[in-house]
Structure formats: C-alpha cells, structure tokens
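These are the structures, in structure tokens.
Read-outs throughout are calculated quantities, based only on the coordinates presented, and are distinct from any laboratory measurement. Predicted, not measured: the structure shown is a model, and the values here were computed from it. Cβ atoms are built from the backbone, for glycine too; each structure is taken alone.
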Structure P
Amino acid sequence: MTEIPAQRALVEERVMAHPPEKIWRALTTSDLIARWLMANDFAPVVGHRFNFRATPMMGWNGVTDCEVLTLEPPQRLAYSWNASGDQAADGLKTVVTWTLTPVEGGTRVRMEQSGFRPQDEGGFRGMGSGWPGILVRLEGIAAEL
C-alpha cells in the first residue's frame, strides 16, 4: 500500500471592525485586490481562470495561475493557487479559502491556504510569513470603503 504524504495548511484569522459586505467587496473587486495583494484579472464567477502577477523572484516567475472554485457572497470564496515557475518540479498547487463570519463588532475573517505537500516547504514558509501582513492590508482597504 502506498503512503500518501501529509498535506499542510496555513490559517490566519482576525476580527475586522467592518461588515462582511465591505470585506467581501475588497476580496472580489479586481482593482481593490491589486491594492492589498497583487495585480490580477480576477472576476467573481465560479470557473473563471485568472492570474495574480508580481515581480519575479528566485524560484518563482511572478505569476500565480488561479481559478475561482467557490463563490458564496458574502461568506465564502475559494480559488486554486498555482505558482508558475516554482523550483519544485510541478510547482506549488494549493487552494486559498476565505470565510467571513459576522461577529459582534465586525467580521471574523479566516484565510486558509491548504494543500501544501512536503516538497512545498519553501512555499509554506514564504506564504506563512506573508499572509499576516496581507490581511492587515486587506483590512486597510475595507476601512476605506
């Protein structure tokens, strides 16, 4: 019997003092996403294929190929996250899921990036250190709306 390697996930949660609709707008509007994450051609349509684009760096060509998998306004958004040009033979292939839950005083925002394989250790560490700051920027954009 072949053993399936364990996959890991990154989870970041925080309560933002904004209604879910404001955060949802920041999560699903292309020009707003560009301000807190990366340049993109996102559209809030299940099955839409899009790219995130950033400055290339060692082991990554700066392009992340994505597809909208789940869209349940204003509660849940999921998309594939496939980093092109990753040093791993077949690149980083994960799923990013955003869950918005109304709470007293705002919204609990939960981001989970799942599907990291043992060979994705560099991506796991890099994304793990990046997501906290990304959520701070997301909250800042929601505050402007």
Structure Q
Amino acid sequence: MQSVFHLALNIRDLDEARRFYGRVLGCTEGRSTQTWVDFDFFGHQLSLHLGEPLTTACTGRVGDKLVPMPHFGIALLLPDWRAMADRLEAAGIDFVLKPQVRFAGEPGEQWTMFFYDPFGNPIEVKGFKSFEAVYAA
C-alpha cells in the first residue's frame, strides 16, 4: 500500500515559512489560505498553520548525543542527503547536530543532521546508502 504522510505544525509567519521551506529546503508550495500553507515535503504533506509552535527540549538520547524532542524529518538516499547538507551549510543554517555519520559500520548506518526551522520546530534529515537500511536491526 502506498500512502502519503500528513503532518500539521504551528508557525508564526507564513512568508518566513515560504522562504525557509520553499527556498531553503526546496519544497514545493501547495494550497494556502490567510492562516496556513501546505508544502510537498519530499513527497509528504506538511501543513503549516499560524499559531504557537510546540515546546521542544533536547531529551532524546541517541548514542552519546541529546537531540530535540519531538522532531520530524525525512530519510534520503546518501547523494541527496549530501546535496541537502551542502544546501543548508550554504544557507548558513545553525545546526543543532552538524552533518555526520552515526552507527558507522553497523546495521542501520546513517548520516544525520538536526536543525530548527525559523519557528523552533526541530527537523532531522537522515541519509542512507539504501532505503533497506532504514529499518536494519
């Protein structure tokens, strides 16, 4: 079964959301009104509504790192992940966790980076050599 994931989050400014999600992340804008805007977030529907974003804290322990919780993101194939890392670095993104590999040489080896959108919503972008590795144990 093929499906599209839907996620709705609060943001404070539609124009800033368009700049970040559209120009920086490269997502295509969909429908919108005066109070929300949809984006094609790598094949999934991301709806951003005017409102107060969720409170987050770095409480998620992955290995020896603490990462922001809750967070959302995307898993990309490694060449696309590298291109995204280059794009974000060129845009001057302030990373919570700079682009790096974790679990090297283990099942589920992955590259990761964490950053916040302009409203404090944490985003993780993961990179894998193949999508079969996403669930490797």
From the coordinates of one of P, Q, P(r) over Cα pairs in 5 Å bins from 0, in percent, for residues 34-97 alone came out at 4, 19, 25, 26, 16, 7, 3, 0; that one is structure P
For the read-out helix-only ellipticity at 222 nm (-39500 (n - 2.57) for each DSSP H run of 4 or more, over all residues; to 500), a value of -3500 was computed from one structure; give its label from P, Q.
Q
For FRET efficiency 1/(1 + (r/R0)^6) of positions 10 and 66 (r between Cβ atoms, R0 = 25 Å, to 0.05) computed as 0.95, the structure of P, Q it came from
P
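Could you tell me which structure in P, Q was used to calculate FRET efficiency 1/(1 + (r/R0)^6) of positions 50 and 106 (r between Cβ atoms, R0 = 30 Å, to 0.05) as 0.10?
Q
Rank structures P, Q by relative contact order in percent (Cα under 8 Å, 6 or more apart) and report only the one at the top, that is, the highest.
Details: P: 29; Q: 21.
Greatest value across P, Q: structure P.
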